[in-house]
Structure 1
Amino acid sequence: MRALGAERVDVVEPDDPSEAKLHALIDWPELFRAGYDAEAQVFAPRADDPLFGYTECKTAACDQVARTILGLCWRCDQL
C-alpha cells in the first residue's frame, strides 16, 4: 500500500518460500509509480506511461483506448 504523495511502500511479505522469491524480484516502488494499487489489487497505468501507456481516442470527449491507425476507438470508428 502507499499513501498518495509519499514514497513509502508497505507490501505484505508472502509466507510461501516460492512466492517470497518472486516477491523479492519485483521492484515495488517502480510498480506503484507505474500505476499499481496494492489495496485494490489493480494495475491501471497512465496513458502517457512510456512502457505501459496507450493511445486515447482522438474524438472530443471520448476517453476510450484507440484501436485504429486513425487514432479512434472502435465505437467512434463505427460512427
Structure 2
Amino acid sequence: MLFNENRGQPKLRMRHMTFKVGALERDRWLVHMLNAVNELAPDDLIRDEMTQYFVKAAEHLRNDTGLPISSAQYPR
C-alpha cells in the first residue's frame, strides 16, 4: 500500500513553510539524502530514479522566492 493510500497526501511543502528553505538548505539536505541513496540503493537504475525524485522534491520545498504563496514569512 502506498503512503498516500494509507495516510493521505504528506503535504511536505505545507509542513516546511514555517522554516526558510532556500538553495543552501536544499543542497545540504540533498547531500545527506543522496549519500544514503548511493550507499543503500541496490542498482544504478533505482539509484537514478531515486536521485531524480529527491532533486525535484528538494527544489519543490524551497520557499525563499519572495512570492507570498511561497514565502516562509507569509502570514498564516
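Check the numbers for Cα Rg over 2.2 N^0.38 Å across 1, 2 and tell me which is largest.
That would be structure 1.
So helix-only ellipticity at 222 nm (-39500 (n - 2.57) for each DSSP H run of 4 or more, over all residues; to 500), computed for just one structure, reads -18000; which one of 1, 2 is that?
2
Please compute relative contact order in percent (Cα under 8 Å, 6 or more apart) for structures 1, 2 and give me the label with the greatest value.
Max of relative contact order in percent (Cα under 8 Å, 6 or more apart): 2.
Out of 1, 2, which structure matches 3.1 when distance in nm of label points 7 Å out along Cα→Cβ at positions 48 and 64 is calculated?
Values: 1: 2.5; 2: 3.1.
Going label by label, the one that fits is 2.
One of 1, 2 was used to compute mean count of other Cβ atoms within 10 Å over residues 16-23, and the answer was 14.1. Which one was it?
Computed on structure 2.
A short reminder: the numbers here are calculations on the coordinates, not readings from a lab. Note that the structure is predicted; figures quoted are calculated from it, not measured. Cβ atoms are built from the backbone, for glycine too; each structure is taken alone.
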